[in-house]
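Enquirer: Below, each structure is written out as structure tokens.
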Structure I
Amino acid sequence: MGVCLSPTSSIENSFVATLGHWITPILAPIGVDWRVGVGLILSFAAREVFVSALSTLFAVSDPSATSSILQTLQTATFAGTTTPIFTTPTVIGLILFFMVSMQCAATLAVARREMGSWKVPAIMTVGYILLGYGLAVLAVQIGRFF
């Protein structure tokens, strides 16, 4: 699942940008901007989607070239500033979030099928996302302190 935009449309004026800007206050404690937030939301389809979403949202010139993706993300800054988005604390926070939070929609579907209802899978999903978010916030805030 990728973000498809016509060549004439602007990512800044898209639905995903609107959604991303809406969740920006939630993302602030983990030190990322709306583009990373959109990538996190899209990654619920499958974790692999995160990288392709970032490639699209950060306008990587050649998404098939690993060095291009890395170079773009290393130099990515918050809009209108020179503050980098991907610092050591934010990367550690994102890794913790991905390690702990519910993996993907397929995991949720299997849990629902195995448990016979949506109650426990819904609690698991919300609980793991909140735990992952909390660990990410702690990692980023402690990292910034030091």
Structure II
Amino acid sequence: MDLPNEFLEEFDFVVASIHTRFGQDNTYRILRAIENPYVNLIGHPTGKAYGSREGYPLNMEQIINLAKEKGTALELNTFRADLSPEMVRKCVEKGALVAIVTDAHAPSHLRYLKIGLGLARRGWAKKEDILNTRTVEEVKEFVRRKRYNR
């Protein structure tokens, strides 16, 4: 993590994402972020950027298992098509939560939510498998469980 826990704990919700060293196996970096009690979501976990970059090498099975165990969600980034339907299915089977995120950098990008819904459905996800179908209070409880039930 690039930021100390004392800083991260000030936020209501923390997303951790890899933005460097794409050519290496980044499993250990993601696992370390999942272990952090203040990280709630792993952003674009595979590093894929649709049409421009393949993902980096990862052990997604290990990542999904630890995400479930530690109560960390994995992002289905619709702009990047980062989490494939097959990976969503593995998350569903293991009980790891997925968050559908548009990665919107402009209002017009919000339309990508429909793509994310389609990818999640192709991965057999139901409403209860998706973090951002929950109420604000349920999301706050998701954060509390990870931070305080160590």
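Enquirer: For distance in nm of label points 7 Å out along Cα→Cβ at positions 80 and 112, the calculated result is 1.0, so let me know which of I, II that is.
Expert: This value belongs to structure II.
Enquirer: I have 19.8 for mean count of other Cβ atoms within 10 Å over residues 32-39, calculated from one of the structures I, II. Which structure is it?
Expert: The value was obtained from structure II.
Enquirer: Now for a separate question. Please state which of the structures I, II yields -11000 when helix-only ellipticity at 222 nm (-39500 (n - 2.57) for each DSSP H run of 4 or more, over all residues; to 500) is computed from it.
Expert: Computing helix-only ellipticity at 222 nm (-39500 (n - 2.57) for each DSSP H run of 4 or more, over all residues; to 500) on every structure in I, II gives -11000 only for II.
Enquirer: Tell me which structure, out of I, II, gives -0.30, -0.62, -0.72, -1.02 once log10 I(q)/I(0) by the Debye sum over Cα atoms at q = 0.09, 0.13, 0.14, 0.17 Å⁻¹ is calculated.
Expert: I
Readers should treat all values here as calculations from the given coordinates under stated rules, not as data from a laboratory. A quick note: this is a predicted structure, and the numbers were derived from the prediction, not measured. Cβ atoms are built from the backbone, for glycine too; each structure is taken alone.
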